[in-house]
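Presented below are the structures under discussion, each in the form of structure tokens.
Derivation of every value follows stated rules applied to the coordinates shown; laboratory data play no part. Nothing here was measured: the structure is a model prediction, and the numbers come from that model. Cβ atoms are built from the backbone, for glycine too; each structure is taken alone.
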Structure P
Amino acid sequence: MTKAVRIHKPGSADELVYEDIALNAPGDGEVQLKQTAIGLNYIDVYHRTGLYPLAEYPAVIGMEGAGIVKAIGDNVEEFNIGDRVAYAGLPVGAYATERNIPAHRLIKMPDSIDDEHAAAMMLQGMTASYLLKRSYPVKKGDTILVHAAAGGVGLIICQWAKSLGATVIGTVGSKAKAELAAANGCDYPVIYTVENFTDRVREITNGEGVPVVYDSIGKDTFEGSLDCLRPLGMMVSYGNASGPVTAFDPGILAAKGSLYLTRPTLMTHTAKRSDLVDIASGLIDVVSSGAVKINIGQRYPLSQTKQAHIDLEARKTTGSTVLIPD
């Protein structure tokens, strides 16, 4: 038996139940991990609520963690018992003290990165990587807009983009979050509760607009984000913190300057083992070098995952959040 947080049906944070579950021996191509830290991400909320439906219930949710290889199934050659590893992505099942996972989803961790930071950086850091390197390749001299700049992905994007030579505009919800974003490479923190972010972006860019907007908020910021783009700009919608974007006429993209729109996912970008290793290696390099520092804003015992979800949805968190197995 192992301890895990499961949902028996989609719903509010009240559906998160901390309980004993049975854990089989690892199957073919799998390893069994003793988890030392677990990452909390907004996609976990989408799985919990049913916005992103799961195949069956009860289900252990969570998509990111770090730990030590405890047992190895058949046909696993890349890993050994005792290896320190981390992962992010499908299959779900991270909210547990121990779990089985396909070996091809794991990345070995260097000694320069401890377990908590490994668990806090993989999903958010690899997301930042594909956003900055693939969705729109940020280059020196670009001015970019990042929503939720004081969140886990936002802080990583701010630092990484700054290291690439970009100027970063970031939206935040409070003065404290503005100060945090500024300390992590955001040149122009915009408190959206005080200022109109679209007007501020136009002011900063002398009316030109930005070549790219990275938007994890969704419904509340979608139209304003489009108005921040210069002609031929790229709108990268990668989250729905305020709810999913409702149907719209794609002709609006033409009217606002022949804009591009993409809705990428980490799962697509890391579906192939070679792509996963490439993206993870780039992340490990920038973290190990100190160019990007992973900010762990909150830690909760795994048994208090319900409160962690409540705080995340209330936008009370900053940086990354980790769950620590009790």
Structure Q
Amino acid sequence: MTHAIRFHQTGGPEVLRWEEVALPDLKPGEARVRHHAVGLNFIDIYHRSGAYPVPLPSGIGLEGAGVIEAVGGAVTELAVGDRVAYAGGPLGAYAELRNLPADRLVKLPDAIDFKVAASMMLKGMTAQYLLRRTYRVQPGDTILIHAAAGGVGLIVCQWAKALGATVIGTVGDDAKADLARAHGCDHAIVYTRENFTQRVKEITGGAGVPVVYDSIGKDTFMASLDCLRPLGMMVSFGSASGSVPPFDISQLAPKGSLFLTRPTIMTYTAKRADLLQSAGELFDMVSSGKVKIEVNQTYALKDAIQAHTDLGGRKTTGSTVLLP
């Protein structure tokens, strides 16, 4: 028997339960991983609250790092004792030990420790597809990233800066503005007292930006469209403030024939070749020092309720990990 966080109904953090669970025998193509660290992400709140419905009862969590304890038949790329990390489905990372499809695991370079790996895989590979695939940032671009002091935001700021971009970021207070600037954000806008659309226009001389990366959703969506230059791309990749209300796409025309996309990491890493490419680029950026991953909060895995409370209350910055 082992332990895991599970939930039997949707709701607030209090629905999470620390339970004893039995692992089934490994199937062909699976590997058993003992977690050394588990990542905390906003998508976990979406699953727990029912914003992203999942069959219940359910495990929770999409990101972890640890060591392989056993492999099933037909597993050839990995072996017992390998250090591995993963991000994406299936749900259930909030666990001491779990079985996973081996083709969802990537070998972890020795230079990257488990806490860093567990805190960066989902956020880092999200940054990778946002910056290199959804809209491929070029030297000289000026971009807008919301929640610039968050886990994805801090990585995007550093990575975009390394690509030669000018980074505009929105944050909730002065402390977060300082944090974002320390990680490559050229212009940190405190949205609680500044109109970010107006500030973006001022910073860009009225031209607007070619891309907005928005994980906030309802509260920022419409104003973000007004930050874009003609033919710009609105990348809505989260909904921390709630889902974007129904939207008449004809409004994209007078605003400059804009592009709109709602990407997910699951789609961008569905093929193993894409998963390995994304993880490889992330590992290179971190190993080179161009992107620094800072684990700013740690919680015991059994204290997931408190971790969710703090994350939902926007009391965290950067990355957070849960320790089994």
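Here distance in nm of label points 7 Å out along Cα→Cβ at positions 68 and 180 was calculated and came to 3.1; which of the structures P, Q was it taken from? It must be structure P, since only it matches.
When distance in nm of label points 7 Å out along Cα→Cβ at positions 28 and 100 is compared over structures P, Q, which one is greatest? By distance in nm of label points 7 Å out along Cα→Cβ at positions 28 and 100, the leading structure of P, Q is Q.
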